[in-house]
Structure I
Amino acid sequence: MLTFSPADYEAIGLSVKVAVTATLFSLPLGFLLSYILTYGTFRGKMFVEVLINLPLTLPPVVIGYILLLLLGRHGWLGGMLEAAGIRIIFTWKAAVIASAVVGFPLLVRSMRICMESIDRQLIHASRTLGAHWYDTLFTIILPLSTRGIIAGSFLMFARSLGEFGATIIVAGNIPGVTQTIPLAIYDYAASPGSESMALTLCVVSLLLSLGVLIFHEVINKKLTRRS
């Protein structure tokens, strides 16, 4: 039987909260960049693509340290936020930013793959009939990109649930404040005699991931039947 301490419940709740927040805040920007990279032609496009996919190849600890330099008290962005009375480092908001940066490439990649599969003749036909770009976007591209949006959201959510390296650097490991499931597992694994608690949270993490993936497959099959 799985037994949890109050700190474990807080870690589970915070993990879900961080993953949901990171996914929701990333969706608009992810869709915009996917649209621009799929249908836009401009100088520096390759650089933008490389920049977006860079978190896939960088160690999460490196990402966390870069965010720490940027958002820290003496950082370029952190200094302005500090002057405005906004503190990011070592709060749950920092965990959201870390998860968003690490999972963002998965979100964009899924949406781009779906957008690139849309028949260009549909888009050309709408333009020929006098539709503005925003009409084409909301009546053709957005509806036909639904599967990619859903797939990318689930992938990013699952990735955010398991984020560790960037989070521990930029948000710390503060129980009840920034300690997510992976950070709690790390604490238990480093403490003699706490192996059973670490295993319990590993099971929770596994069940959450399985639930996310199964739910995604169910929705994907329903969308496939409708189409």
Structure II
Amino acid sequence: MPHNVDHHAILDRLAATRGGVRNVFDRLNPRKTAHFIVDMQNGFMEEGAPVEVPAARSIVDEINTISRAVRDAGGLNIFLRYTTPDDWDSAWTVFWQRMGIAAAGHREAFTPGAHYHQLWDGLDIAESDLVVDKHRFSGFTHGTSTLPQVLEQNDIDTVIISGTLTNCCCESTARDAMQNNYRVIMAADANAALSDEEHAATLHILAMVFADLRSSEELAAILLEAKQAA
């Protein structure tokens, strides 16, 4: 089931504390916009998967709506894949300690070539889209992904974030993107967590400082307007 969270209510609450401002970025330059589709892999999507997020199966249509709008307007879709690094036993020891008995299964699941590492079949992926692996929750963690270089090479200044989990990899990437001076928009109905409460809490925290909140339909309309105005 999709999350039962009204992002407009979150924006209304915040607007009351900051002079009526709800969202900051009303216009987009599609040529400078990238859409991150975070961790929509079999290992998060399938029933019984190692990190199953049931709500993630309900946001595929919304993600595809954004992907098509970004592509049609001349922007860039980037599918971020969580990937077990070759040096997993030395590079991120704290994470594996925290994973406990689930660590071995998690490492195996997200090893390149494994079934669970692959992107979900229902995603709309075109030849012009990019797939970028990351070895941490955030695609911006130094030395663990080529994402920063990809964004620089494509002259990107704005990022739209969809995917799963709202309160883990999506949130981590959103926070780091803003702190690296990117304009960030969270697709409120195209992110998924394990509960409505976790999803709503993350949207509220991000909207306070780090990101605008938009629905997939709102984003599609903004991108279409930008395309027509170009």
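Using log10 I(q)/I(0) by the Debye sum over Cα atoms at q = 0.14 Å⁻¹ as the calculated read-out, with -0.95 as its value, let me know the right label among I, II. Matching structure: I.
Here FRET efficiency 1/(1 + (r/R0)^6) of positions 11 and 99 (r between Cβ atoms, R0 = 30 Å, to 0.05) is compared for structures I, II. The highest value is that of I. Which of I, II yields -24500 for helix-only ellipticity at 222 nm (-39500 (n - 2.57) for each DSSP H run of 4 or more, over all residues; to 500), as computed? Of the options listed, only I reproduces it.
Read-outs throughout are calculated quantities, based only on the coordinates presented, and are distinct from any laboratory measurement. No experiment lies behind these values; they were computed from the predicted model shown. Cβ atoms are built from the backbone, for glycine too; each structure is taken alone.
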